[in-house]
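Throughout, read-outs are computed from the coordinates displayed, never taken from laboratory work. None of the values given here were measured: they were computed from a predicted structure. Cβ atoms are built from the backbone, for glycine too; each structure is taken alone.
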Structure I
Amino acid sequence: MLWFFMAVREIKKYPDPILKKKALPVKNIDGAIQRLIDDMLDTMYSAPGIGLAAPQVGESKRIIVVDVSAREEGRPLIILINPELIKAEGKVESEEGCLSVPGYVSKIHRAERVFVKGLDREGRPVEIEADGLLARALQHEIDHLNGILFIDRMSPIKREFFKKRYLRRLKAKV
């Protein structure tokens, strides 16, 4: 009998250096990658969140998981390896948060519609056209793979205000 144990991993928090590094492409989808994907799903659902990128659990690998089905019915769970944002259209502003920046939300401009390519967990090519919350989540998670946090998309003034307030809050907890 085979037992598969998923594990909730620690979510790396800003200003952890791994969150600012560009993740490395996955070259071989092996058992370790499958376990990482399972752990990422368990971690995302336990948080709870709607998306997670491998760097957020300390792995410099180009893998994301996204599940917006609780907020947008009919949307499937998405697992993408080596995702690429191919096309982005339109512009929309909406409130955004992040599991790596807990307790903070801000209005962020994102593309309204996106076209993304990548591989599924079996290594098969996947193409996704998305709008709404799914488009926003895909852009957010792909940003993580490129070392970009949603706070990097705020205006410079808002970002400086955030950093001072957030870092002061972190110091108060220590």
Structure II
Amino acid sequence: MKHIIIIVLLIFTSGIYASDEILNKKVFLKSALGVSELPSHKYLIIKDDVAEGLTNILKDTYHLPVIKYWKIENKVAFILEAIGKHEFITTGYLVENNKIMDAKVLVYRENYGYEIKYDYFLDQIRGNSIKDNGKLYKRVSNISGATLSVNSMRKLSKLSLFLYSKVK
């Protein structure tokens, strides 16, 4: 009986670790922008051509009516979210001169596919930019068992570059 209780507790608590915050948003923003104090954020209102571009990239609408961003000179940082399989993946992107300079997974809430938070995956996104046809220059390889999370990261990468073009 004691072993059954322990197994049940392990099963129910295993999801807690998958939803832990990986990196604090403010820590990411300060590090990415290279500042000790964050500048005030600004809002990009999702309407008209921005809404159309978002829909083309995400194949859906964004879940918020505005997107916050932080800007210092040519550097723009975004905190973006997309659904992996069932839950939101919260990410941070730093874009400078139409190129993704940094990408981090800040909160991962899914039970599978957590490999996207590691540098070996994120290095495929860093340094990437977008072609005229809307595809990323560097290929982002899939991870077995994390296809939907990888697809979300591809979309968010394209989205960060699109948003940069609207606020630069």
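The figures follow:
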{"item": "Per distance in nm of label points 7 Å out along Cα→Cβ at positions 91 and 147, the highest-valued of structures I, II", "result": "I"}
{"item": "Of the structures I, II, the one that 11.6 was derived from, the read-out being mean count of other Cβ atoms within 10 Å over residues 27-34", "result": "I"}
{"item": "Computed -9000 for helix-only ellipticity at 222 nm (-39500 (n - 2.57) for each DSSP H run of 4 or more, over all residues; to 500) - originating structure among I, II", "result": "I"}
{"item": "Identity of the structure behind 0.90 (criterion: FRET efficiency 1/(1 + (r/R0)^6) of positions 43 and 155 (r between Cβ atoms, R0 = 30 Å, to 0.05), calculated), options I, II", "result": "II"}
{"item": "Mean count of other Cβ atoms within 10 Å over residues 51-58 derived as 15.8 - corresponding label from I, II", "result": "II"}
